[in-house]
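Please find the structures below.
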Structure 1
Amino acid sequence: MLLGRYDDGHLRYTGRTTKLAQTASSAVAGLLAPAGRGHPWTGWSFSAGWGSRETLDVTLVERELVVEVGVDVARDAAGRWRHPARLHRPRPELSPTDVPHIMTTPR
């Protein structure tokens with residue numbers, strides 16, 4: 001699953017999860033809807049892994065589902081997590097506006 005957070009009104013790609021277990025995949029799939037026109041990541045390609053030239057086959061979805069993930073602190077120069085995140089659980093009771101935006105400059 002591709003992950004993103006809002007930054008100054010723009011959806012920024014922040015990383016991806018590890019491969020989801022069948023039960024987690026089914027639970028998340030039931031909460032997603034196909035993306036309409038104008039998804040900000042239309043036409044992008046995503047790497048299958050750090051330093052890999054293999055690309056992921058992705059299906060873009062509406063940007064409404066919030067999920068809780070576990071990550072380590074390693075980030076690349078663009079601020080994306082270098083290692084895949086581990087999905088803890090979907091948070092359908094939250095909306096993207098409930099999630100703090102990315103701070104692009106230290107405060």
Structure 2
Amino acid sequence: MYKEGLNENYEQVGFARVISDLATFAYLCDVFVLPKYRGLGLSKWLVKVITSHPELKGVRRFMLATLDAHSLYAIFGFEQLDTPERFMQINRSNIAIPTETTN
């Protein structure tokens with residue numbers, strides 16, 4: 001999401017991405033709006049644009065993970081998992097940390 005500035009320059013003020021096969025699964029992630037632009041309804045607009053996108057309308061399961069924005073996503077139909085015990089993960093939280101190598 002970009003805001004037009006002076007001299008036709010654009011400043012990125014928000015972002016979201018969806019990973020999907022466009023048929024059975026979609027994962028909404030990396031959603032953010034810069035603090036300076038929060039409270040203007042931009043996050044609601046962004047999620048509305050994403051969830052109403054024609055290519056994602058037929059996706060059977062649309063998922064996301066959030067720490068503190070449950071009420072925002074609930075507006076668009078997101079709910080707690082009905083069977084969280086079915087879901088598993090591999091969490092490689094240290095994958096971006098380079099390891100020392102010996103020559």
Using helix-only ellipticity at 222 nm (-39500 (n - 2.57) for each DSSP H run of 4 or more, over all residues; to 500) as the calculated read-out, with -2000 as its value, let me know the right label among 1, 2. 1
Answer label among 1, 2 for the case where mean count of other Cβ atoms within 10 Å over residues 27-34, calculated from the coordinates, equals 15.6: 2
State the single structure among 1, 2 that was used to calculate relative contact order in percent (Cα under 8 Å, 6 or more apart), giving 30. 1
One of 1, 2 was used to calculate mean projected area of the Cα convex hull in nm², for residues 35-82 alone, yielding 4.0; that structure is 2
Comparing structures 1, 2 by distance in nm of label points 7 Å out along Cα→Cβ at positions 3 and 67, which one has the largest value? 2
Which structure, out of 1, 2, was log10 I(q)/I(0) by the Debye sum over Cα atoms at q = 0.19, 0.24, 0.31 Å⁻¹, for residues 11-58 alone derived from, given a value of -0.87, -1.18, -1.19? 1
Comparing mean count of other Cβ atoms within 10 Å over residues 51-58 across structures 1, 2, which is largest? 2
Computing log10 I(q)/I(0) by the Debye sum over Cα atoms at q = 0.24 Å⁻¹ gives -1.39 for which of 1, 2? 2
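Read the figures in this text as sums done on the coordinates, not as results from a lab. Just so it is clear, the model here is predicted, and its values are computed rather than measured. Cβ atoms are built from the backbone, for glycine too; each structure is taken alone.
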